[in-house]
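Read through the structures below before going on.
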Structure 1
């Protein structure tokens, strides 16, 4: 076995788990899940059937990923955040054929206690603030907060707030990389380009 699983974790049949992944206390990985290399699954995490995780996904304690969720590489899911997978759930009505898909793109971070309403993708390197309730698609590099979540700015790949000048340029003080804002879209400018 090329991954670590705590003795209290339950891993159902048909799962693919990448090398170097760690699954901690009381977590349940349900059937036919796929996890890339070097993921870290905190304690009391539920990963429902068919969920896909890329490489280096970090899931903190008490998170539930329901069927229909996909996380690309380098995604961070904060403690007790939650995904939904049905828009109008009712206990007495079976809606398993109505699960909506949610994709969390590469490098995105979702803060503690945030809720992601299904069917709304999270863009690359987006940053969802703690406690936010996301009810619409989030743009790449966007910083969103509140209930309902609203965009209040932009973030770099390193998770630093970007302040754009009159030319639409911003520098990430941590990485020293430059970003351009044009037509409500942020792109990293390749050095020397």
Structure 2
């Protein structure tokens, strides 16, 4: 295993030139970090992960095994990517048609979690602290704090920053059972109070 003062990379990991990797980050077995990536501090990149050129990961991003993060994806701080979840970066891929330069951007905002085997179709941003259920197929924008499940993904509720389902009273107020933080639902948007 190879280590340096800034980050840890398992000896089987491949890290290309011109990558900026933050202090305290861990890169595990058989993962490939491609050129010009920016990876924040204290990230954990699991086994068999590919981070394509020019991808940006914020601080404390947790990537489980078998995830490919393609060019055009930006993950803000504290994002969780579940095992074998999938990003795409071209809407209409064809083997015989080169669509490099036509990559669509997808932003996964601060604190969002994407469950195992979920698919995020490119060009659809994931809101702050959103929660994408396992196996969901996201085909449109996801709001901050939204809970979405299914294929195609549909919103079925709201989640707290601690990952608990929010139950709003008649005044549109909910309290997270773990953190005791309060949330307000107004005009189909949730904000933390």
Structure 3
């Protein structure tokens, strides 16, 4: 059977993985057993994708990222260089907690900046934007911009990655796409 994806000769791909067409796996990366990797994903250098991880289409993973069991990334997610996921709340070397892996879902279009940490069990909403170095310790709403340690919301972002400025009617326009957004009841939606 012809391979429909590219993997550098130094990449390691374990048995049982489902890797779609157009995927690129770069130097020294390890794709562990039973992963599902969607069409068009780009997996940078020195990335570890742990067993049973699911990546949607067009996920971009920069260098030095570990995606641990329990993580699901939907389509068009961006994971910045050296960002970190966890999968156990209270890890100890001498205590086996593999049965306690917590699930983390990164929703469609979300971006996570360089060196950010996502504490397990906290979902990242659609098109949310996690700033570089942020430490996420709770769920992040769709379109939210969060920064700092612990991460705190500092605004809202468009699907094109621009900070939204809402008028007195709760409306904002993305300066790049011209798309309109509505802020109502503490939630943002595209109009």
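Computed from the coordinates by the stated procedures, all read-outs in this text should not be read as laboratory data. Note that the structure is predicted; figures quoted are calculated from it, not measured. Cβ atoms are built from the backbone, for glycine too; each structure is taken alone.
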Open item on the list: Comparing distance in nm of label points 7 Å out along Cα→Cβ at positions 42 and 170 across 1, 2, 3, which structure shows the greatest value?
Closed with: 2
Open item on the list: If distance in nm of label points 7 Å out along Cα→Cβ at positions 26 and 178 computes to 3.5, which of 1, 2, 3 did it come from?
Closed with: 3
